[in-house]
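Here, each number is a calculation from the coordinates, and none is a lab measurement. Being a predicted model, the structure only gives us computed values, none of them experimental. Cβ atoms are built from the backbone, for glycine too; each structure is taken alone.
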Structure I
Amino acid sequence: MSIQFPTGLGLDITLPDGAEPLAEPTAGPLSAQFSLPRGEVVSVVRDDQAADTLSGIISWTQSMAGHYITEFGGVEELQGTVAGEGRQSYACSVAFSDAASVPRRATLVGCLLDEGLFAGITLLTVNDGGPLDTNLVEGIVRGIAPTQP
C-alpha cells in the first residue's frame, strides 16, 4: 500500500505506507520532507528553472551529489537514469558519514515531468553496507505527479 501526500509545491508524492510529512522541513524554501517507515527521509524541492533537458537533469543531479562528496568526503556509488512514464529522471547515490560519524547514503534524483515541472528529490538513508534500494528510488520517482485541481 501507499499514501499520496500534497507537497504544497504544486506536486503530489506517493510514498510507502507509514510515511509521514515532517512538520518543519529543513531543506529550505519551496521544499517538503517526509519520513519513511525504516527511518529514511525524502526531501522534495521544486525548481522548474533547474532543468528542461536530460543533460540539464544530469548536471543538476551531479551538482547536488557533489555537495556530499565535497562537504562530507563522500564517495559516489552509482548513477544512472530512472525509468518512469511521463518523466525523465536521473539519480546519483553517494556514501558518506555525517557529523556524528553515522554512515549514510544520499541518493539525489532530478525528475522532469512531461508537464515541464522539475522536482529535485533527496533520499537520505543510513548506509548499512547493503546495496541501494533501487525499488524504493523508482517508486518515489513514479510517485511524483502534478497536483490535480
Structure II
Amino acid sequence: MESKNNQYLNLLIQKMNLLEQMADNTNDQAAAIANSDQSLLASLLEGRQILMDQIDVIDNVMTEYQSGIRHDTEEYMEICGIKERIQSKLKEIYVIDQENIDKLKKQKREAEQSIHQMNIGKKALTEGYFKSGIQAYGYFFDKKIGK
C-alpha cells in the first residue's frame, strides 16, 4: 500500500501540472486580449474554470492526507520543494492575470468612450443638421396681394 506521503506527493504533482496548464491558459488569454479576440477569450476562460475546478477537487483530497504526513521521510523534502514551486507558479499566474485585468479595463474604457462619441454624433445629426424646423412663412404665395 502506498504511504500517505507518496499519495500526497502525487496529488501535489497533479496540482502542479494543472497550474502549468493554467499558466499557459493565462498567457493565451493575454494574447487574445491583445488581439481583441473575444470568442477565443471566452473559450479560454471556460477552460480556465475547468482547470480551477480540478484543482479544487485535488485540494479537497489533499486536506484529507495532510494530517497523516510524516516529516521524517525523504518524500517530505520533495513535498516541500513542490509546494514552493506551486507558490511561485501561483504568483506568476496572479501577476499575468492582473495585467490582463488592467488591459481589459482599458479596453472597456475605450469602448465606453467610443460609444459616448457615437451618441454625441448621433445627437448632433438628429437635433442639429437634420432637424426640421417649423416654417413660419414662405410655403404659399398669396397672389391677391399686389394685384
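Tabulated data
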{"item": "Value 31.8, 122, calculated as Rg and Dmax of the Cα atoms in Å, assigned to which of I, II", "result": "II"}
{"item": "Answer label among I, II for the case where mean count of other Cβ atoms within 10 Å over residues 44-51, calculated from the coordinates, equals 17.8", "result": "I"}
{"item": "Among I, II, structure where distance in nm of label points 7 Å out along Cα→Cβ at positions 68 and 108 as derived comes to 4.6", "result": "II"}
{"item": "Source structure (of I, II) for helix-only ellipticity at 222 nm (-39500 (n - 2.57) for each DSSP H run of 4 or more, over all residues; to 500), computed value -6000", "result": "I"}
{"item": "Origin of the derived value 4.6 (distance in nm of label points 7 Å out along Cα→Cβ at positions 12 and 36; candidates I, II)", "result": "II"}
{"item": "Highest-scoring label, criterion being mean count of other Cβ atoms within 10 Å over residues 92-99, among I, II", "result": "I"}
{"item": "Test item: relative contact order in percent (Cα under 8 Å, 6 or more apart) calculated as 23, pick one of I, II", "result": "I"}
